[in-house]
Structure 1
Amino acid sequence: MISGLVSNCWGAQFAQNESLESLIARAVENGFQAVELRQGSLGAYEDAQQIPAQEPLAQLAAQFPEVRFNLAISIGFLSPDLCPDDPLFVAACAAACAVTGAAGPHLRLVDLHTTAEEFATTSTSQVATNLVRLAGFLNERGGRLSVEHSLQPWGSFLDVFAAARALLGPAADCLQLCFDPCNLLFPDDHIDPLAVTGSLDPQSVSMIHFKQRQGGQVLDRMAAGELDWRALSDCIVRQGFDCPGLFEIAPGPRVWSALESSRNYLQRSGLPLDSR
């Protein structure tokens, strides 16, 4: 499993005016092979409305051909009203295409807009049909769409994801799951992250996010906490996940030592993370 990180880990460094390119360069020096370019954590590569800048991002990615990039945004994809011609979605698709490498364009969505109550008022088929439209838009451009669970109940989210992949049929792999076990704790619907991990089809998962929570707060490094990462690591290995693993630790001034400590923590827990 190759190791990488999400650019929102660098919040403290952006506040000190460090550039995205210098941070990526240091990540490469530290053996991280994948970088998720997260909306809101792109520095000079997005505008004041956090719309990613396609051409500058293409030039940035060209400097790091060895890095596997994907783009990530927060948008209400669990609403049946989100259209493929939404300006943010269109810009994000273009930016994902701009930073593509050998793996092809890859856009990851998280929905921090649709509340659990709003989600409960829509039908699975409505949302799944719309999600197919979004995935199809990227598939037509040779890319894939990943969706991440966050605020909504896991069971309902999974129903939408499974229904959308069923509707896509032979093209199902253009829609995949960004799996974050820690996010399963946020809706407080008493879901067991270990059971969920063991139930997933590895072929439907594009990446796994690594973070830990304690007292309801995400930590600035992987350590003991509310998730049993030793058991999760064993499960990930048994299931045969072969996707990138990306750290999404909370920002801090000592992010590089925290990332190294986090990678060592998971390696000791049994995850075979590649740190070339």
Structure 2
Amino acid sequence: MSGERLLTIKNLSVTFGGLHALKDLNFHVDEGEIVSVIGPNGAGKTTFFNMISGMVTPTAGDIIFRGESLLGLDPNQVTARGIARTFQNVRLFANMTILENVMVAQHCRTKQGLWGSLFNTASFKKEEEEIREWGEHVLGFFGSRLIGYRLEQPASVLSYANRRRLEIARSMATKPTVILLDEPVAGMNPKETEELTGLIGKLRSEWGFTIVMIEHDMKVVRDVSDRVVVLDHGETIAQGSYEEVSTNPEVIEAYLGRPAEEAS
């Protein structure tokens, strides 16, 4: 399933006020993989995503995407390179329509600048129509939940689960190679979780995306992951198949704590 090496993290560290959020972290993902990053709260998972997406600058190490370093790039530049992300806390433009939320996400791919916008040139109108068509195509991935009459509804009217779907749609709209999903099923009921689990698989099988996912729901991790990486206190403590990491004593200890007889 996997192909060329897309993303390589080398000896990545970040320190906040003398505390290591990540320490000497090494990581990779190959084209076509779905890799889950798991770990207890405070393990450094969101900081890991923040550094890949250009929101946090590492203290040491490097982030290589398709042979080029991402260090020094801002989030918009990282997106333009081909890495999109969602957030643990949904970040939509609540007063924009569903379609506008997806259209505005494509700004990193647009070629017509301020001049075209001000004078409403033919090139600008053509590009705007292409952006709209692509937005509708992306939203169609989620079935009837985000299309039809909903296209012109404000994002604020959506249910929580559909807001999560819309955030994934925005990441898809940027035409990325890699999508970083930060707890995509958080807060969903079992039926919604099952549906989104299937969609995550289709993001790869039907759209060709490579996925890196942070998730606490171990059933989702088990069902979609090719490989699982476990972080604890900012360091990698295990990686491998779901079966390998779920039975690893260090992983069990990280989640459940040391046995009473060992802690005494």
Structure 3
Amino acid sequence: MSSDLDGKLVSALVRGVSILRCFSSKCQELSSKELMDLTGLPKPTLFRLTETLCELGLLRYSERLSKYVPGLGLLNLSSPALTRMAMLRQLIRPQMQALADLTQGQVQLAVGFRRQLCLVELANGMGNSAFRPEVGVQISLSRTATGRAYLLKLDPEEREAYMRELQALSPERAEALAQRLDDARHDLETLGFCRSHLDLNRAINSIAVPLSQPLDGERWVFSLTIPTFSPLNEKWNTELGPRLTELVQSVEGVVGSSGLA
């Protein structure tokens, strides 16, 4: 196979993935015009790629909506990734649920590679009315305690590349993130966890603790979220932070004994 053909195949793959990435938890239905605007692809190219994605079951055209929607084939693709983590997720889940019930909050596990950070497990406490995201949703690196904890554990080169991209896109956000990262670094050193700053969802407070070492090249971050009106907001340093840190230390013990690190 010639290098020219290799290049064309890679280009087609990148364009197809760019179409799929237009969809998110906040945007599940898109018209052809919207996809063209978001991807910058010409109409003939977009038509060929969406037709192929539909044939593969990764995309579906809804006659009722007259728009494209994510196909069930995407669930099949995500299943192996989640199954690969199944053993640890099953071991960790009871501890996550116990902490969520105790705080009437939400405990999340996010896993990231390079500049992609996704939710892979969630425990919601009884009585907690906070928004419950779906497994697989992408987590903001710049506007969440989880994202900032993750960034601090990234290789410096990868983190700096992300900061350069953000600076080019939005100098204000990049400046704010630089300050937040300084705060998060100080939090981790002095408290053992990163704090949120109400910068994405002003109805919740959260803290995040990353695993000290990657697992098979991926970074894991645990977070605890409670509503801003909860009386437990006065106990972050004395009770909630130590409990989340203890959960992470327990996970690291399991990882160490299983040889998965």
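One of 1, 2, 3 was used to compute relative contact order in percent (Cα under 8 Å, 6 or more apart), and the result was 20. Which label is that? Present the calculation step by step, with values, prior to reporting the outcome.
Details: 1: 20; 2: 26; 3: 14.
Derived from the structure labelled 1.
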Subject >> Highest-scoring label, criterion being distance in nm of label points 7 Å out along Cα→Cβ at positions 16 and 232, among 1, 2, 3 >> reply: 3
**OP:** Compute Cα Rg over 2.2 N^0.38 Å for each of 1, 2, 3 and report the one that scores greatest.
**Re:** 3
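None of the figures in this text is laboratory data; all of them are computed from the coordinates on show. Bear in mind the structure is a predicted one, so any value in this text is a computation, not a measurement. Cβ atoms are built from the backbone, for glycine too; each structure is taken alone.
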